[in-house]
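Novice: These are the structures, in structure tokens.
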Structure I
Amino acid sequence: MKNDEKINPLQTEVLGMKLKNPVIIASSNLTDNEKSIRKFLDLGVGAVITKTIYIGEKNIQSGRILRKESQIFNSTTYSKKSISEWTEILSKLYKENLPVIPSIVADTKDELVNLALQMEEVGCKALELGISCPNEIGINEKIYDFTRAVCREVSVPVSVKLTSEVKVEEKVRKAMCAGAKSVSISDSIPAIVVNTDGTLPLGVRCGYSGPAIKPIVQKNIYYLKKNNADVEVIGIGGIENANDVLEYLYVGSSAVELCSCIFINGINQVERIIHDLKNMFLDMGITVPEIINKALKD
């Protein structure tokens, strides 16, 4: 890196967007309202992904988030806000040119395309599709069909959010062949929480996230990039500090998404990660693009 104070060592590009740093806030209850989205942007993150916006017939339940030490379990699903509420929020944010990415999902291809077009109309620069369910039969075909339907109709780049698992490369290939610009790995891992009295506080289905999944996700990203160098990846899972971000960049991620660490350590952890990350890169005299894939070259 040239010795120039004006150079931002953390700048990266993902989904066709130039971000001031690779730290993105993941879709969650934390991003379900305008105030929280603005708060994260004020803390200096590269971008924020909305709580997943849903169009369809399902009755959306509030769900719960359960913390056990450094583990986070959740039974949440989609935003309870209407599409009209979200278009109003997003149109205001986009008028200020703020880096906010809608996460969207629907029951059918036509509904998903309709929702994607509405997001594009209000000014979004990219989309994240939350269409992958690891327990769903025929999911590979659904990933291809739904992604293809959206990518044919919108001009903005699309990322598909996937769960890190044994056959994740097959899903990635389906998403990329369908026209996705990027994949986001990993969504929370399917899990169950059992109390000592035998009850299930989150029911029979919940998602698990936190530091324990980090090496598993990083391994999958590493081999994915090793075999598919051109795939753009956003890494998600178990990030607690700047070192964790660095690791994800080393194995091939162009950016990362945070969520669990905020529930565990509070919102100020985001600011600490960005601050420490910038100092780390300044000390090393390198930029984010220079270290992406570094672990693959050794």
Structure II
Amino acid sequence: MQQEAACAPPLRIEPPCGDRIPAGYAAIAGFANSGKSSLLNALTGRSVSPVTPHPGTTRVPLCGLCVRPASQICFVDMPPVESCIGLEMLEWMDAAVFVASARDFAAWSDSPDMKRFMRIFESRPVILALSFSDYFPGRLLPALVSQASALGDFRAAVALCAPTGAGVAELERKVALQMPLRTRLFPEGCYSLHSERFLISEAVRTQLFNVLPTEIASATAVQVEEFSFRDGKTYVRANLLVARHSGKGVIIGRKGQTLQKITELVGIEAEKLIGRRVFLDLWVKVRESWPENRSDLLEFGYVC
């Protein structure tokens, strides 16, 4: 069974022809629960990256494409900077967006994790994105943006609110200004470099975090066993691999009600994502202590 590699850079698509436009790769970095995944989804208009109330839901870098007539940008949603996961991918990024919560300004303004990131990225442009800007009255935002910009060598700063879309287009324009001129990298209509199989597995993970206790969801891996087409539907059979026997009962629930709820929620999101009807066949299995087993982590793509 093939498992999509999570640590390797996405495949670079060779452009067949076309004029040179701003095009390249931009990391979306920042702290846990700062709104990085919500920003990626707002930029692409799709639920490419899992969004939950729980910090650190993003385990591997996730790619979303903004393919416009005048620019093409592959945004890569990175795990939280404090986790140090995926930092090797920064080597091939043209620019970065550092996302920090406007409402938690005091908490991150002197963060060693942000300073470490800025050192790693010091030779390339970084744009500061102040998320949750709706937390403040609009009249206060210019002063907040100015104060935050002084905390690092940022090429620009934008206050935004991903759920409402405020500031998202402005951020994309500022990132495009930092992209090198290239021939077109991606085909029209493409919104991610990940396979549909992988994106649906992430949709399953999202609903695990939305429905289950955090300690159960964070110790559950999703492994797609089959992805095929049957009777006009996309058939997906996936295993939910729990680290403890007790977790299996929690996921299934009384008379299977919890598993049924997860299946229904994933089905709705998966159909929105790929634009086709989806039949989900989810199975709960025990893989004892997989989070502590390096071979399992390699199999699931969580480490390189």
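Only the coordinates and a few stated rules stand behind these numbers; no lab work does. A quick note: this is a predicted structure, and the numbers were derived from the prediction, not measured. Cβ atoms are built from the backbone, for glycine too; each structure is taken alone.
Novice: If helix-only ellipticity at 222 nm (-39500 (n - 2.57) for each DSSP H run of 4 or more, over all residues; to 500) comes out at -9000 when worked out from the coordinates, which of I, II was used?
Specialist: On the way: I: -11500; II: -9000.
Derived from II, not from the others.
Novice: Given that distance in nm of label points 7 Å out along Cα→Cβ at positions 146 and 218, derived from a single structure, equals 3.0, which label among I, II identifies that structure?
Specialist: On the way: I: 3.0; II: 4.0.
It traces back to I.
Novice: Among I, II, considering only FRET efficiency 1/(1 + (r/R0)^6) of positions 42 and 210 (r between Cβ atoms, R0 = 25 Å, to 0.05), which has the greatest calculated value? Show your work: numbers first, answer last.
Specialist: Working: I: 0.45; II: 0.85.
If we compare FRET efficiency 1/(1 + (r/R0)^6) of positions 42 and 210 (r between Cβ atoms, R0 = 25 Å, to 0.05) over I, II, the biggest value is for II.
Novice: Comparing structures I, II by distance in nm of label points 7 Å out along Cα→Cβ at positions 122 and 274, which one has the largest value?
Specialist: Values: I: 2.3; II: 4.6.
When distance in nm of label points 7 Å out along Cα→Cβ at positions 122 and 274 is calculated for I, II, structure II comes out on top.
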